[in-house]
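J.: Listed below are the structures to be examined.
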Structure I
Amino acid sequence: MPVAMTPLATGERKQGTVCIFGTGDFGRSLGLRLLQAGYEVVFGSRDPKNSPLVPKGSKVMIHTEAARTAQVIFIAVQRDHYEFLTSLTPALEGKVLVDISNNLKRGQFPQSNAEYLSSLVPGASVVKGFNTVSAWALQSGALDASRQVLLCGDDPQAKQAVVNIAHSLGLTTQDRGSLRAAGEVEDIPLQLFPNWTLPLWITTGLTAFFFFYLLIRDVIYAYVEKKQDISYRITITLANKVFPIVALVMLALCYLPGALAAILQLHWGTKYRRFPDWLDRWMLCRKQLGLLALFFAVLHVLYTFVTAIRYNVMHTRDTEVIAQIAENRTVPFDSAEAWASDAFLCLGVLGLGTFLLLGITSLPSVSSSLNWREFRFIQSKLGYLTLTTCTAHCLLYGWDKFLKPSTYKWFTPPGFMLCLVVPCAVLVLKLALSVPCVDHRITRIRNGWEGPTKRGSGGRVVAMEKGTTL
């Protein structure tokens, strides 16, 4: 695997000696990266003769001898094997032990691994760190992901020694406080998409609701009222109705909390009042909501592409052509329908294009190259343009169906009408908030002005533009 070289990887400058207990994947990757950064690396092993996989240029010794060579020792072994360290207490006296271990599940032990290690070797300074960095990130140069090293420990000098090593490897650091925070740091790698929980629940709920709603209106209605079995439409036709509906509603939900936050600030007359927790959580997950909306929009496009090659579509088209030939009749060209169809497709393509642009700018490598004004312009102004375009796309889909009684099967509106409620409400709110007098007042409030309304007791500042949309 190619390794990204750091400025200190030329070997012209030596940084000192670092010891690593453990010759597993992470220990070897860390050792290789340390060698490239100019460090001398010594591995501690139970049997040095059985360690042929260590990076070239490093040394392998028994644990006692290896501990004497360095001040900083990385403990790259699992908690279950910590007991051997008690026999090395004299050699580890005054050393800095960096605990990089993780557990298999949260709350697996009553005491964090780092605190347990500190109790086994009380004469050493234990620092929890590097457990959020993967072996792959070390080997690949820690590009994009897993660049940050979270540290906690009770000895400031020990933490600074580890900080210096992390910086020399091209990594950033964040001090999480004393060793009591080790349990929290150890739980971070075990989290499974924590910011995606609420968006996934919302997406699942919307998808399930509209799927069963359209299943009743389309498939079950045809079977009950017309004795037609069109269950084959569930896989493509029904799904291709659900996907764009969910995508549009999810996109609108990205911008609705911002409008609600502006209304609350107008009502309170200050920005120094905490938003409700539900609104806070909603605003923090707007990026995830937008990415899920983009996923459903792409699914809609892919499903639309395969519509023309479906068996029932080709059969219906061929049957209609044969019937026209047999009856010697032609269908007159409808100019209004042609305009509506082309405008519908045009808005769909434009909406997808701007939607993709929003998704691309959410990538860290792209967003980091934009200043705040550019990023806000794309995510806000272009985002509302995307919402407007996609809403118009949906309106043109049913432009001639709103007033037809046959559209309301069992007195229920079609799915595309229901999905227009939230986007239209968001656009109306945005239009109302963009009125010059209202917009001026919001701008003053966000610049620190406070109206006669009493300042809230929350005390925490939460601005409307907190977080990102996509």
Structure II
Amino acid sequence: MRITSQGLNMTSNSFPMMMSDPGVQHKLGTVCIFGTGDFGRSLGMRLLQSGYGVVFGSRNSRNFSLLPRGAQVLPHAEAAHTAQVIFIAMHREHYDFLCQTAGEALAGKVLVDVSNNLRRNQYPESNAEHLHQLIPAAFVVKAFNTVSAWSLQSGGLDANRQVLICGDSCEAKQIVVDITHSLGFTALDKGSLRAARELEDYPLQLFPLWKLPITLATCLTAFFFFYLLARNVIYAAVNDRKDISFQIMVSLANKVFPIVSLIMLALCYLPGAMAGFLQLYNGTKYRRFPAWLDRWMLCRKQLGLVALALAFLHVLYTLIIPMRYYIRHRLSDWTISQIKLNKTEAFDTTMAWRTDSYFSIGIVGFCFYILLGITSLPSVSNNINWREFRFIQSKLGHLTLFLCTTHAFLYGWDKFLRPSAYKWYLLPGYMLALVVPCVVLVLKLVLVTPCVDRAVTRIRQGWERKPACMGNWP
């Protein structure tokens, strides 16, 4: 590879051949690393394993003890002359020192900036852009900052395999992409060096799309826990003088989790219905949704996965019900009382239909629930086309919501007709859980009616309703 007036010129021999150890020739060429920290050492080890020669640039050229075997250590200026690609694995605070010691030697080199900051917006420009300002004659590429030292040591098998890359030179980025593939990772080109700030902010984010779902799940869980605690446990202690506080661990939890799960599943599909009605109202798809609706729609996958986790808890709690001491005691006590009274209750066919339907619909709904979760995984969604993905997530998703809502209706059955169900005039928890799902299903029913569906489809295909004042325009 040589540098021309037009930029980088790639040849069949992309890197100059080096000898990091006498008698050993590296077929993929030599790469230089400035920095001997954890990341630099892990990167050097991975490069050596992949067939590259590695030269470390360090202030102490005698520092061999922690470096991978087979690598060389030279002063920065000397190390810069040994390779065309140089990884800058040091903090931004040391860039000025780097320019003073090896500034001229870095001209025309491909500098791969792997640095990150301690917080977002710590500097007015990204580290990669700052490095390019200090050494304008070099080709700066931002890459490998989203990969951890552990990922390099494991080869990406037990961690993230994707490397985000950005830079102004297509040839320089291609060289880094080739190195990325040689190390066993995948590369994703994010564009010009202006995207470096986004790449540097990425490792500082802590589950950005999970904040709203987790916050919402926490708030709903806390609300329904204390609501049902007051309605069931505290009410029994105050009015009936009974201590049923033991029910908090299983019975109360097994009411809270399915309620929150059903509401959050409905919240996955509510923004889509709202977006459809907004497009009908605006008469165009080229008008932006409100910012809060955009954020809501972006985290629908996370909402669904949290809802699925709560549904799993509901299933596990339900499975242990026959093993509970409270249930076994009630069953044996009821059996003994029937024997003492020499009485046998008649078989209730209606109740049998209700309970069997309740469990059957719940099982089918949960299976569809799992299917939605599986298809949201990247490894699965990448192997199906958009139409298949939309069918599963939309059509089967609404069917899942319908089945789970029916499951809740069968649980309530005719309880809403009993005055005893309204303790302290508070609605039963399952009735509150049905509000949002029923609203979503009604809105969806309106949207799928032929006349409304035809109008929404036309709008999403690009049709726009012109204002009345434009009717006479040419």
Structure III
Amino acid sequence: MGGEGFNGETSRAQARAPLRCPKPDIRIALESAYGLHRRAPGLSARRTFSPAQHLFLRRFLTGLGVLTVLVPELPGLLATLVIPPVFLAIVLFRLFLLSIAVRLDREDLAPSRGATPLLPVYTILIALKDESFIVPQLARAIAALDYPQDRIDLKLLIEEADPGTRTAVMAQSWPAGTELLVVPAGVPQTKPRALNYGLARARGTYVVVYDAEDRPHPGQLKAAVQAFNAHGPDMACLQAPLVGVPAGGSWIARQWALEYAIQFSLLVPALARLGLPVALGGTSNHFRRTALVAAGGWDAWNVTEDADLGLRLARLGHRVGAIRSPTLEAPPEQGRIWRGQRSRWLKGYIQTWCVLMRGRGEAPGLKPASFLSVQLTLGAAILSAMVHGPWMAWCALCLASPDLSLGAFGLAALWLSLFTGVLSASLAPGHWCWRRLFDILTLPLYWPLQTLAMVRALWSLCRTPHYWVKTPHI
């Protein structure tokens, strides 16, 4: 992996300093895995369904089955009554968010010309697993950060059974005071468990999470400090936009990058501006450390710990904002890698949604507007992944056979879906060329792939709910 960097970016030389390698601490490792579940079981995905949810689900399915036997027309009637308003609400909310996004001011990435704020210690957490190949690029990205190196509290987190990554890390130069933390073997072996382990030793006023392949803009840490200073103490987190830079330029990598441009440059800033809950991305989220610790850190049992934490912060009364300083990432170039990553995301979305839907007796709830927003974003992502494949197959059959018809609603839904998708992709930032036009026109071919990933996600949720599918970086 590699690819483009920021214009004018240069790597600043840093003196080689010995890495601190504290002894693994089993007590901290156990707290990292079980702490949130022990303190607030209603907020943890260690159980996919709570006892109350199990009971409700059984009663609902039993009642629906009995009614279907007694009144065979019932399923069709319910579908007619429920599907159109739900679909229309999802589309209208997406269009509303786009209208907010296009009116937001686009901040320049250049450093502010005002007085430089007092720069506090900033903790950087990076969980590494089988990343020996990418470590040299990571070291260059950290060295390029425009932030006093003596105020960077860098924690490199590796698994106990990963000597290759440890050797690669030891061969690079890092800021003075960097710690290489070996996470003791244990369950679940997930990224959030490793992040909790690093958070326990964090010294910074603020904490940011990066992935091994990330190339954050050199001014991102300063931009985050300025944004935190500009907002009140209820601003617990700032999400930086993630920008996909396909290394090989495959179609699926370009679609992934376009999807990210829509999500992190349009939808997330709009949700943040409205003060609505934000399902965070897995990297480049900047936290006020005190708020992060008070919220319980990450849920080690949720495979999309980022989305879960964003909603938990909202449930606890905190705000999530957005900054414009980006982080470059390399999208998956191969279908099998994309499918593994996407199935993990969808499995985690379901875990997060199930945690959210637990009663107020188990966890704090959301305000009505925030609750509705989550259903129309996170809930819509789950639902669309389930129906895209069957829906597009049915549309293709109707177009191919003169004996089948979509009907008035079906045609309206098809054209409205296409319009919303094309509009979202057209408004997303990025260089315009013939290839981008081709990517926008072929969006409908990308959507059904979500259903294939959802099938795998549901299977994994039933069999291995906490298994983490690692996305290889090649």
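Here, each number is a calculation from the coordinates, and none is a lab measurement. These numbers come from a predicted model, not from an experiment.
J.: Output the label of whichever structure in I, II, III has the greatest value of mean projected area of the Cα convex hull in nm².
T.: Top value of mean projected area of the Cα convex hull in nm² goes to structure II.
J.: Which of I, II, III yields 10 for relative contact order in percent (Cα under 8 Å, 6 or more apart), as computed?
T.: II
J.: Consider the structures I, II, III: one of them gives 38 for percent of Cα pairs over 19 Å apart, for residues 252-331 alone as calculated from the coordinates. Say which.
T.: Of the structures listed, the value fits III.
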